[in-house]
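Visitor: Structures given as structure tokens follow.
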Structure 1
Amino acid sequence: MSDPTVIYAQLAVEGATAELYLNGIPVSRVGPRPQVPIENAAVEELLVPGRNELCLVVEPGSHPSVARTEQRQLDFRPLEVVGRLLRFRDGVPATVEHGELLGEVRVDWQDGKPARRTFPVEASTGIELGSAHGRWAWQDAPQLTLDEALIDEACAVLDEVATAIRTKHLGLLWQLNELQLVDVQRAYPAITEAYLRAEIAEGLTDYEGIDDPVLPRDRSRHDFRLVGGGRLLELLDDDWSTSFKLGHQRDGSPVPYRIMLCRIDGALRIMR
């Protein structure tokens with residue numbers, strides 16, 4: 001039997017801000033002077049059967065909802081941005097030399113002419129991955145329209161998540177995340193339902209004795225965006241932070257809680 005493997009998307013950035021998308025879904029964002037210039041993200045649950053698109057967006061727009069559409073003229077500076085899809089055997093370091101390179105896309109500008117350029121710049125490549133994990137429910141979900149009604153619906157889901165966490169209601173939190181968690185088990189067969197339930201229970205226990213583990217939300221800062229071909233709604237604020245945040249157990253500092261919604265059987269559900 002072959003060793004278990006996992007596929008990661010990797011974003012390496014020098015001299016720019018960039019986002020990496022897989023099949024239209026953002027997986028990483030790295031700025032021009034990061035503490036760690038390379039970011040890896042396990043993406044088995046984002047792979048689709050057949051052709052998978054890996055896309056770089058270099059110098060995205062000023063906030064999430066216009067990341068790919070807000071055009072700006074910026075002075076030239078040398079930059080190198082690389083997006084990769086890599087397969088690793090279980091337990092090896094997630095670096096290029098230890099993995100199998102499945103695909104790569106690159107924007108590498110060292111020439112200072114012209115002196116100003118139009119951003120964002122996109123570059124993409126297609127990668128064939130056979131049957132992958134089969135087709136996902138979100139691929140067949142209806143396309144969404146980003147309007148006030150959809151924002152109201154999304155905020156209602158966030159209110160439900162907040163209630164589940166504040167009341168330490170494991171059953172409700174599982175129910176709200178069930179579609180996502182079922183897909184996690186499908187994408188990563190070593191992860192069992194028992195393990196996931198234990199992880200959620202432990203996370204709730206970590207907040208015992210804290211009056212309110214959920215940080216306040218400001219709807220005026222919400223900058224939700226459609227991704228995944230318009231079928232998923234990513235819940236971000238205008239500063240690129242997740243719209244839903246927990247307060248760290250020790251000092252109350254924001255802990256991101258990433259949520260993407262799609263419409264299943266007529267209702268917005270947490271899918272990623």
Structure 2
Amino acid sequence: MTPELIAAKRKAIKLLRKHETVKNGYAKVIRRLSGCNRLEPCGSFACEPCSTIHQANFVRAALTFMRDCERRKGRPIKWYVISIVPYPLKVGELGKRYSKLPHEAKQEMLKVLQEAGLGIFIGALDFSRNEDHRQLNAIDGKQFASHWSVHLYGFVPEEEITARAERILRASFRRSNEIPLPVKILPFDGNVRALLYGMKPNFFRRVTVIGNGYDRKGNPRICRNTRSRPLRPWQDASLRAVINKLTLTDRLVLIGVKVRSMPSGFSLVLTRPP
């Protein structure tokens with residue numbers, strides 16, 4: 001635990017205490033984070049040091065798994081990044097109803113990924129608070145209500161991205177005013193930053209604003225842009241109360257792969273023989 005991470009944990013505890021009430025359950029998060037130390041880490045995703053450890057373990061396990069897949073195949077394997085933002089799995093505020101949402105979102109996305117025929121997938125749940133700061137009469141679209149989003153970011157071998165798989169994914173998660181790009185499928189260039197992002201320890205507000213762009217002919221046009229901003233204090237506290245309940249297995253989204261515990265973290269192994 002670095003001094004920076006310890007300071008971040010203390011700041012989170014102070015934030016939770018400030019917004020704690022009898023009903024919101026923040027006291028449980030405070031007790032868990034307060035008891036966390038180098039010898040006995042709490043393992044909570046609401047704890048900066050422990051969440052950073054989860055991130056490092058995920059990157060290590062994913063890289064090792066990808067290398068193992070190449071060794072079994074006897075050739076290099078090109079991987080793709082898939083991000084999915086389901087709709088309309090969202091609510092206005094966090095609370096008792098929202099505590100079930102990560103599981104509901106995960107099950108819906110897993111079901112579609114399996115229907116698409118993906119045999120191997122390694123990913124994790126991500127979270128954001130989505131806000132629209134455009135004017136109501138903005139010409140680039142109707143303003144949407146602020147909401148929380150549970151989405152997915154993961155990796156899949158190129159051979160799994162068939163035309164049928166892509167068609168099913170895009171048909172299952174439709175575009176909307178809130179989510180203009182619900183499905184993204186992009187080549188993975190091997191940059192470890194993408195793996196770090198897949199299990200990031202910090203979450204943000206995604207703020208939609210009016211921006212300036214160009215059409216296909218190069219003419220200026222008004223468009224919508226997204227900016228990342230820090231969560232507001234009450235939003236940060238609310239989200240920590242939810243992710244504190246998630247285990248590593250809850251947050252990971254795996255197909256054809258299982259987690260094997262190790263003394264120094266965990267590894268990812270195929271659930272079926274090669």
Structure 3
Amino acid sequence: MKQDQIKHITNNHYRKLKKYFTQIIHGFDAEAIHQFRVEYKKLRAFFRMLSQGHETAGEIKISIKLRKGYNISGSIRDLQLQLQRIPKATKQDLKKSQVYLALLQREIDKLKPELSEIFSENPVDESKRKTDTSLPDEFKLSGFKVFIQNKWSTIKTIITSNHFSDDNIHVIRKSLKDLYYSMKIYEGTEHEVLTRSSWKGKDEQYFNQLLDELGSFQDKCTAIALLKSYWLNSLNTYNQELLGRIKKGWISDKVSMKQLLVKKLRADFFPEQATQ
């Protein structure tokens with residue numbers, strides 16, 4: 001992959017990032033925030049891949065301001081999704097959960113000015129100027145193979161050790177996403193061979209489903225975390241009990257989801273080396 005191809009890919013990602021953050025500023029639309037974050041992850045995965053090449057002078061990093069915008073937008077999105085979950089979970093008790101929903105909205109309103117300030121400073125162009133100077137003249141097939149090996153090494157270490165903490169499951173998800181996004185853009189002559197190597201004998205549909213399941217698990221973890229004890233303690237007894245029941249049900253769901261994911265990961269990847 002030559003530098004003009006590399007620049008074309010990064011320019012395309014930055015162009016989309018700029019489009020989405022402009023949409024966010026004009027209304028903090030949940031879908032615009034989601035698309036912004038997806039595009040950011042794709043760009044980050046590409047830079048991680050490029051950084052595996054021997055020709056690069058160290059890791060290519062997105063600028064601090066854009067990373068901060070990504071993180072804050074993630075917090076806003078988590079809260080927005082929680083605003084959607086609670087009415088579904090409380091159903092006929094919707095009116096009784098308004099105090100908690102108002103609390104979530106206040107948290108969103110606190111974050112909006114901070115995100116607007118960051119975006120007003122045009123962090124996308126700033127990051128582009130920064131990363132453009134670090135792009136390699138060429139990205140060779142050998143670098144891509146190292147990238148694949150490193151990602152699978154990380155995944156293998158977790159699966160074979162049987163250390164399936166919530167954080168480690170999230171690491172597996174991030175590693176798989178990096179592989180998935182990079183395979184979507186890489187167009188080397190050995191593309192088909194590399195695809196088989198990257199997917200460990202599975203097809204793209206399998207990984208789409210697995211990533212969806214890992215994403216649902218992460219969403220459940222976030223939903224539980226947002227039912228913070230100190231937030232619930234500020235509510236009246238009825239709301240505390242109502243949201244406490246929801247939290248208990250979500251924790252039960254999370255345990256079941258985790259058991260199924262661990263079983264699937266053990267069975268489908270490195271089963272012969274997993275600790276019994």
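Visitor: To which of 1, 2, 3 does the computed value -6000 (helix-only ellipticity at 222 nm (-39500 (n - 2.57) for each DSSP H run of 4 or more, over all residues; to 500)) belong?
Guide: This figure was derived from 1.
Visitor: Given a value of 8.4 for mean projected area of the Cα convex hull in nm², for residues 72-183 alone, point me to the structure among 1, 2, 3 it was derived from.
Guide: The structure behind it is 2.
Readers should treat all values here as calculations from the given coordinates under stated rules, not as data from a laboratory. Note that the structure is predicted; figures quoted are calculated from it, not measured.
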